[in-house]
Structure formats: C-alpha cells, structure tokens
1. Any idea which of 1, 2 comes out highest on Cα Rg over 2.2 N^0.38 Å, for residues 161-280 alone?
2. Of the structures 1, 2, report the one carrying the highest value of distance in nm of label points 7 Å out along Cα→Cβ at positions 49 and 169.
3. Taking distance in nm of label points 7 Å out along Cα→Cβ at positions 137 and 297 as the quantity of interest, name the structure among 1, 2 where it is greatest.
4. Given a computed value of 5, 22, 29, 22, 12, 6, 3, 1, 0 for P(r) over Cα pairs in 10 Å bins from 0, in percent, which structure among 1, 2 does it belong to?
5. Given a computed value of -19000 for helix-only ellipticity at 222 nm (-39500 (n - 2.57) for each DSSP H run of 4 or more, over all residues; to 500), which structure among 1, 2 does it belong to?
6. Can you spot which of 1, 2 the value 23 was calculated from, given it is relative contact order in percent (Cα under 8 Å, 6 or more apart)?
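Read-outs throughout are calculated quantities, based only on the coordinates presented, and are distinct from any laboratory measurement. None of the values given here were measured: they were computed from a predicted structure. Cβ atoms are built from the backbone, for glycine too; each structure is taken alone.
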Structure 1
Amino acid sequence: MDFRLYFRSRQGEMVHLLKQLAMLESPTQDKKAVDACAAFVARELKRTGCKVTTLPQKDIGDLTVAEFAPGRLKDAFDEILVLTHIDTVWPVGKIVKMPFYVSGNKLYGPGVLDMKAGVVMLLTALRSLQGLNVKLQKRVTVVVNTAEETGHAAARDLIRKLARRASLVLCLEPALPGGALKLERKGRLVVRLDVRGRAAHGGSPEKGVSAIEELVTQLARLKRLRTGETTVNVGLAGGGEKANVVAENAWAVLDIRFWKSTDRDRVLKVLREAVPALDGARLKVSVESTTPPMEKTRASGKLFVRAQEIAAGMGLSLIGGKTGGGSDASIAAGMGIPTLDGLGPDGDGIHAEHEHLILSSFVERTALLTELLREL
C-alpha cells in the first residue's frame with residue numbers, strides 16, 4: 001500500500017476535520033472550551049474503533065486515553081504510546097481575527113500546527129488502518145492532553161504511568177521548520193520569587209524595607225544563571241500598592257530553559273541559596289512547574305534510525321534537530337523510553353499570528369505515521 005498516494009486522495013477530508021478542530025477553540029485555561037474540544041476528539045476516536053476513557057479533572061480540561069488494539073498481545077510492552085494535545089495558547093474568539101483558510105500549499109489558523117494537525121493525523125491514520133483491515137503488531141495507546149501548553153501534574157503523572165508499559169513513544173508535535181524531528185529539547189522551570197519587605201510612608205522610606213528594590217536586586221543577580229545556553233526570562237512581575245507607600249510585597253515569575261538536567265540542578269541551587277540584599281527583607285522561591293529536558297539517549301537514537309529506514313522506503317528523508325521549546329515527549333524520554341518527537345507536519349509561526357502548516361507535509365507525515373504504527 002502506498003500510503004502517500006492514499007492520503008493524498010483524502011487531503012480534503014483531513015482539512016475538513018482539522019477545520020472542525022480549529023473551530024472548537026481550546027485555550028488551556030478555559031476548561032469549558034477545552035472539554036468541548038476533548039469530547040469531540042473522544043467521539044472521533046470511538047469512531048475509529050478505539051476504547052476511550054475520559055478522566056475528569058477539576059483544574060484543567062478532562063484528559064482522554066484511547067486504546068486501539070489489534071488483538072491478543074504477547075506482553076505489556078507490545079504497546080506504542082502516542083502523545084497529543086488539543087489545548088492552545090489562543091483565546092476563544094481568536095478565530096475571527098485569525099481565520100482558518102488555505103492559501104496554496106499552506107493552511108492557516110489558531111492551533112492548526114501546534115498541534116491539532118497531529119490529532120487529525122492520528123485520527124486519519126487509525127481510521128485508515130481500521131478501514132483497510134491492516135494488522136498491527138502492537139497496541140496503540142493515545143493520550144489527549146488538555147494542559148500541555150502550561151503543564152499540569154495530573155497530565156504528567158498519566159504520561160509517566162502509560163510510558164512505563166510502552167516499548168516506544170511517538171509525539172505528534174510539529175516538526176522543526178524544514179521538517180526535522182526533534183531529538184533534543186530544552187527543559188523548563190517556571191519559578192516564582194516572592195519578596196516581603198516592610199511598609200512605610202513614601203516620605204520616610206528609610207523607615208521601611210522596599211520589596212520592589214529587593215526584587216530588582218535579586219533579578220539583577222540572576223543574570224549569572226545565563227551561562228552557556230541556559231536562558232532566564234522574567235515573564236511576569238509586580239508589587240507595591242501606591243506610589244507614596246514603601247512596597248511591602250513584590251513578586252516575579254521566571255521561565256528558565258536548559259539543555260541538561262545538571263543545568264536545572266545548578267539553577268535551583270542558586271535560587272534556593274539566594275539571600276536578601278536589604279536588612280529586613282525576606283525571600284521565598286517556589287517551583288510552579290518543571291519539564292525535564294529531552295536529552296539524547298541511545299534508545300531514542302536507535303528508534304530514530306529505524307524511523308529513517310521506514311521513511312526511506314517511502315521515498316521520504318528524515319533528519320534530526322533540536323529546539324528550545326518543551327513538550328510531553330521529554331517526560332517519556334527522561335524515563336529512558338525510546339521516543340520520537342516532531343512527527344507532526346512542517347510549518348511555521350507557532351504561538352504567532354502567522355501560524356500555518358504545509359499541506360504536502362501534512363499528508364506525508366500522516367502516511368509516515370501510519371507506516372510507523374504498522375512496522376515498529
């Protein structure tokens with residue numbers, strides 16, 4: 001079966017399904033919206049013959065697990081775990097100013113590349129495998145995450161639990177621009193720094209301790225964390241109440257990215273050992289979320305070589321690269337599970353208003369995914 005030709009003839013169906021998903025806007029923080037999108041995907045998974053389980057959540061959208069089983073399996077490790085997510089960074093209503101449309105070989109719209117196209121690829125692949133009665137060697141288990149963009153303990157725990165019983169993991173995040181898979185990813189720390197000072201009248205600042213001044217000093221000191229390719233971004237900050245009052249409280253939220261787990265440990269050590277510069281000031285450091293880096297492993301390297309061989313047999317070329325962005329693939333890879341990331345389509349503009357995918361890549365990556373599920 002030439003799946004490239006097969007899916008080329010079904011490109012219109014894929015685009016229509018992607019439009020339906022894009023119209024179901026699903027910003028991470030909007031549980032009602034995300035749940036509606038997740039329910040749609042769950043129904044589509046059931047139509048492919050999957051056994052679908054919905055895991056209700058209080059603080060995030062409900063999580064979905066689907067199983068596509070070919071029959072009797074030898075053991076628990078006869079399983080491929082596929083990671084997807086439907087939450088986006090775009091608020092409800094963005095579709096009006098950032099409409100879904102096709103122009104030439106490009107398809108535009110909020111969340112189409114990151115990563116609703118990956119969900120459509122999976123649905124199309126499973127539906128075709130079912131319809132063509134193609135026998136698989138392994139069960140396919142799917143996670144539909146609703147809080148990938150921000151991270152959440154419930155989603156991370158679920159991925160870890162399912163990854164432990166899988167022989168390999170495929171993540172359908174978009175490819176790097178140009179089509180490369182993501183063999184390395186930076187890890188991420190989101191850290192909150194709270195400062196407590198002492199309030200006083202603005203006309204007598206020496207009687208107080210300014211939390212804002214202390215915060216500014218601490219943020220300046222944190223520049224030393226920016227060594228090598230470790231980055232520190234002060235994404236949010238605030239403090240004080242009035243201009244004529246010495247600020248009693250101040251805070252900042254930092255986004256820190258790093259390539260190695262040892263870099264994370266170094267950063268945390270510096271943050272936790274920080275001491276106040278002003279007498280009477282107090283500091284509190286809280287880790288709000290953490291995503292491990294996706295480091296190169298021998299197991300993932302062997303899986304990548306096998307994927308290259310399968311792709312070559314289809315007339316496709318696969319290359320590898322690295323990115324500063326994080327994904328759920330890092331969780332599985334950090335556990336030593338052979339993992340491929342960036343199997344989604346080529347495109348550009350992730351988290352930007354020109355977000356788009358390349359249609360020919362959309363079709364080719366669906367064909368590749370189908371072959372990987374069949375042959376791995």
Structure 2
Amino acid sequence: MQTVQDVTYEDHVSVKTGLPPGIPIYIGKHEPENTIVSVLVYSVEGVRVFRDVQSSDISQLRSGDGICWVQISGLRDIELINQIFTDAMVHPLIAEDIFNTKGRAKIEDFGDGFFIILDIILPAGKELQSRKIDIITKQNLLISVSETGDPFDNIKTRILHPNGKFRTHDVDYLMYSLIDSIVDTYFFGLERIEDLAEKLEERVVHDPNPAIVRDIQSFRHTLIKFKRQVWSLRDVIMHLERSDSDIMTDSTRIFMRDVYDHVIKISEDLDVHREMAEGIMEIYLSSVSNRTNEVVRVLTVIAVIFIPLTFITGVYGMNFSYLPGIDHPAGYLIIFGIMILITTSMAGFFRWKKWI
C-alpha cells in the first residue's frame with residue numbers, strides 16, 4: 001500500500017503517470033494533516049459518539065439501527081482511509097478522486113448512493129481559501145472526508161440536541177445538512193468579496209496610485225475562481241434536486257431546492273461584483289486621465305502666459321540701435337511693469353473663464 005510519504009506535496013497530477021487507475025495518491029498544495037476518524041450513530045432513540053475509531057470498528061457500528069455518520073478529517077493516513085472505503089465497498093476510483101484535492105466539484109449518482117465532491121470556503125487573511133469536502137452516501141451510511149479540521153460541528157450540535165427533529169430524518173437529510181452548511185460558507189466568501197470591492201473603490205477614488213492595478217487584477221482573479229466554484233456547486237445541487245435515487249425523499253428535495261436558490265443568489269451577486277470590478281478599473285483609468293489633463297492644463301496656462309513675455313524680451317534683445325524707450329532711464333522698469341500687467345491680466349482672464 002502506498003503511503004503519503006511516497007509522494008511530494010505538489011499541485012500536479014504527473015505523479016500518477018504510468019500507474020493503474022484506482023491507486024490512492026495524495027495530490028495537493030498543502031501537506032496533508034493527521035487523519036482523525038470519528039463515528040456518530042443516531043436514531044430516534046438516541047445518539048452514540050465514537051472518537052479515534054479504527055477501520056475494523058466501523059462495520060460493527062454500522063450493523064445496528066440508525067444512521068451511521070463516519071467523519072474523516074485529514075488525509076495523511078492513506079492506508080487507514082482506504083481500508084475504511086474497502087470495508088464500506090466504495091469503488092477504488094472514488095478513493096482516487098478523494099486524495100486528488102485538485103479535482104473539480106462533481107457528483108456521481110449510483111442509484112443507491114451518491115459520491116459528491118465540493119469546495120468549502122475558509123477564512124485566510126485577506127484572501128479566500130478553499131478546501132475539498134467529499135461526501136459518500138449509502139443506505140443508512142454517510143462518510144464525509146475533509147482536508148482539515150471539523151467543518152460540521154454545528155451539524156453535530158443539532159444531532160445531539162435531545163428535543164431536535166434531526167434524528168427523525170433519513171440519511172438524505174444528513175447529506176442535505178452538510179451541503180447546506182457548505183453553501184453557508186460561500187456567503188462568508190461573498191461578504192469578504194464585498195469588503196474588498198468597497199476598499200478598492202475607496203482607494204481608487206482617494207488615492208489612484210499605479211499599485212492598485214495589481215490589486216484590482218488580483219480581485220478579478222478571485223472573482224473568476226469563486227464564480228467557477230459556485231457554478232460547479234450549482235450543477236451538483238441541481239442534480240440532487242432532480243435525482244430519482246432511492247435515497248432521496250420528496251421532503252429532502254424541497255430543502256435541496258431552497259439550497260439551490262441560495263446558490264443562484266450567490267451567483268447573481270458575483271455577477272454584480274464582476275461588473276463592479278470592471279467599473280473600478282474604469283474609475284482608475286478615468287482618475288489617471290483626469291489628473292493628466294489637470295497637469296497638462298496647468299502647464300499649458302503657464303506656457304501661454306510666457307508667450308507674450310518671451311516675445312517682448314525677444315524684441316528688446318535684438319541688436320537695433322533705436323528701440324522704444326531704450327534710452328529712457330526707467331525703460332527696464334516700464335518693460336517689467338508691462339510684463340507684470342500682461343501676466344496678471346491673462347491670469348485673471350483664465351480664472352474668469354474657469355480654465356484654472
């Protein structure tokens with residue numbers, strides 16, 4: 001069995017070249033975290049939580065009544081995770097897709113179950129960070145695999161609530177709840193994009209320096225990536241809503257339709273922000289053009305004022321014996337006075353015309 005130590009943590013699929021299909025190899029940008037397996041078994045009667053579970057324990061936990069939710073966090077222990085999939089009779093190609101964190105969001109419908117890959121949005125400073133979430137659904141069994149942490153703590157809280165109605169639903173409702181929780185993170189990403197758009201707009205208006213062009217391009221790149229993830233998410237939810245699988249119940253389809261409406265709203269808001277990004281770039285270009293026009297206008301006014309002054313000094317700089325006032329004791333003062341009068345008159349005229 002190949003372990004994660006046999007591969008590098010590169011964002012390339014070339015490490016799989018020449019290998020047969022179904023070989024689980026970790027491919028991703030980040031070093032995989034330690035694998036933690038926990039199981040939550042619930043029914044109307046009660047809830048049982050098991051932590052640090054081994055693969056050999058899951059078959060026994062599944063044998064009883066109720067819904068069995070196997071939650072796997074971290075992809076470091078490939079052998080353990082692959083053994084869990086083998087015991088659950090998961091196809092090897094699914095395991096291969098799970099360890100390839102570069103794969104796109106998708107859904108595979110097996111009639112008696114689903115295999116779903118989605119992106120979850122996580123906070124990462126000023127940028128948006130996405131990680132893969134994999135969901136495998138079978139009759140009374142759901143396996144969720146996350147690259148990092150425990151993104152579904154809120155779902156566990158709802159299941160553990162003694163007076164909640166969560167336990168009265170089937171496994172399809174658990175699947176819907178996980179997907180709905182993932183979609184909620186996209187609203188967080190949308191809020192972050194709105195904040196970035198507002199800050200960029202303020203910077204463009206008050207300080208349109210050349211460095212902002214790079215930030216605008218980065219913002220547009222984030223929008224394109226986010227939009228691509230939303231479209232993939234929309235396709236997955238649309239398939240679930242229209243699926244005739246034995247697992248999906250009519251009541252859950254109604255909830256799934258509501259999630260689909262949320263995704264459509266996110267997509268529409270992203271279109272608005274994409275137009276805003278184009279508008280911000282146009283505002284920047286207009287600001288730069290206006291500043292250039294202001295500078296050119298000031299320089300033009302100065303040049304026009306100096307034209308008659310240059311003419312006068314040029315005339316009196318010619319080597320003629322007889323020029324008006326050349327022999328007068330106060331001739332240069334008269335010429336300077338005329339030049340000052342011309343300058344103030346032209347400046348007053350330009351201001352009256354609102355050219356300066």
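1. Top value of Cα Rg over 2.2 N^0.38 Å, for residues 161-280 alone, among 1, 2, belongs to structure 1.
2. Going through 1, 2 one by one, distance in nm of label points 7 Å out along Cα→Cβ at positions 49 and 169 is largest in 1.
3. For this comparison of distance in nm of label points 7 Å out along Cα→Cβ at positions 137 and 297, the top structure is 2.
4. Answer for the origin of the read-out: 1.
5. Clearly, the read-out refers to 2.
6. Answer by label: 1.
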